[in-house]
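Chemist: Multiple structures follow.
What follows is calculated from the coordinates using simple rules that are stated; it is not laboratory data. Everything numeric here is computed off the predicted structure, so don't read it as measured data.
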Structure 1
Amino acid sequence: MRVSDPRWPAVRELARTLLRTQSLRVVGPSWLEQELQPLTLKLSDVQPARTEFPTFGIGDAEAIQFTNPD
């Protein structure tokens, strides 16, 4: 995706949220779990001191939600 893409600000904010938020829970369709697993592994490479990584829960709709239970 190019920086000039109109979706770029949303992608940038999502990346910032994934990197900075502890105890993040991603709730979405079941196919998303397969996409989240490699991303979690990459996060562990980028932030080796991090001990908590995003978890996944299957939601009812096609919407994707990010929650922080803390």
Structure 2
Amino acid sequence: MRITGLRNPCGQLNGFRSGLLPAVLDRDDQGRIVRRAGIMGVVVRGGPVRPADAISVDLPDEPHVPLERV
């Protein structure tokens, strides 16, 4: 999977558990929204994913830049 950007968490989260949406949104010192969840990604290679499968994270080359909202 390749992560391509941030998504706005929406009210559908509360359908899984009441109170999830406010738990994943915050504000910084300047009042800007800080998203703690919600990403967009594309599947690079399909196949089954099973419990206990290993997951690795490969960071892009520096300089690292914040993801944009999509």
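Chemist: Computing helix-only ellipticity at 222 nm (-39500 (n - 2.57) for each DSSP H run of 4 or more, over all residues; to 500) gives -13500 for which of 1, 2?
Modeler: 1
Chemist: With P(r) over Cα pairs in 5 Å bins from 0, in percent coming out at 3, 12, 16, 20, 19, 19, 8, 3, 1, pick the structure among 1, 2 it was computed from. Before the final figure, lay out each step's value.
Modeler: Numbers: 1: 3, 16, 23, 25, 21, 10, 3, 0; 2: 3, 12, 16, 20, 19, 19, 8, 3, 1.
Only one of 1, 2 returns 3, 12, 16, 20, 19, 19, 8, 3, 1 for P(r) over Cα pairs in 5 Å bins from 0, in percent, namely 2.
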